[in-house]
Structure P
């Protein structure tokens, strides 16, 4: 994976938009994870269909880029696969169901130029 790092100085409206997108992505991830927990026999296709259902049901999810929504579902799938792989390999300390993501503020609105 290729990662680029940037230092930006966003204005308040940009910070609000970024935080809203992050919260929406976390919402989609948590809803898909809960859907998997309630219906254990589902697969990848049903999870992506549930994502489509969420986009139709919630207007704020529809406003988010579809690629970001699909990425949230893919992260849930990776967490589930990692859970089952760790169980099969008997890796101690790394077992446990995938957890829900908490809503935390990622940006501070201070005026420091650090």
Structure Q
């Protein structure tokens, strides 16, 4: 399994299954004909955590810890299992509408899916 990260506007290699992992539907994108295969909002940080992190962007490590804690919950584990199943032995791209990937939740989610897959 290969897990790529990107923005919803980025192109991905052929054969890549595209997964939107944002809690909110991106502005300006029509639901019919969206440029991804599935929307898995359950894999995104909770609304409370997302709002907190938006107000405290300097607290990256605390956000990471809290988000990983959420992913250890039953809902989080179900979302990780769904992502791993969706990927199968192929390649998926975890997509966000955020402008920058590094400070987003996507690298943390990628790390969690890979760890879940190997557990």
Structure R
């Protein structure tokens, strides 16, 4: 089982879900399924409206979801990630904290997701 804790100014919700096999849902889809209001515009990785910070808190080394090409491009363009951050993530050394919820597909890692939802 994997645990995802969503935190914003008006949300603190923890969900536990089975570790998916095969095609996994995006973090945005998981949030929507559980009533967590992460803002988004395009749902395709082109706008950055669903920018979240993800902290991997698993005790075990379960790995983390790789950055998508859209995340690499957009997050480095907006200086949320550096080229060194991308290199570290691709080598499996460090999980990037800045992610796009519409692109990130969590696996078995336990994570804490913080975000601004504009509702406060």
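FYI, it's all coordinate maths here, none of it is from the lab. It should be emphasised that the depicted structure is a prediction, and the values quoted were computed from it without experimental measurement. Cβ atoms are built from the backbone, for glycine too; each structure is taken alone.
Numerical summary
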| quantity | calculated |
| --- | --- |
| At a computed -20500 (helix-only ellipticity at 222 nm (-39500 (n - 2.57) for each DSSP H run of 4 or more, over all residues; to 500)), which of P, Q, R | P |
| Distance in nm of label points 7 Å out along Cα→Cβ at positions 32 and 64 - structure with the largest value, from P, Q, R | Q |
| FRET efficiency 1/(1 + (r/R0)^6) of positions 24 and 88 (r between Cβ atoms, R0 = 25 Å, to 0.05) from the coordinates reads 0.65; which among P, Q, R | R |
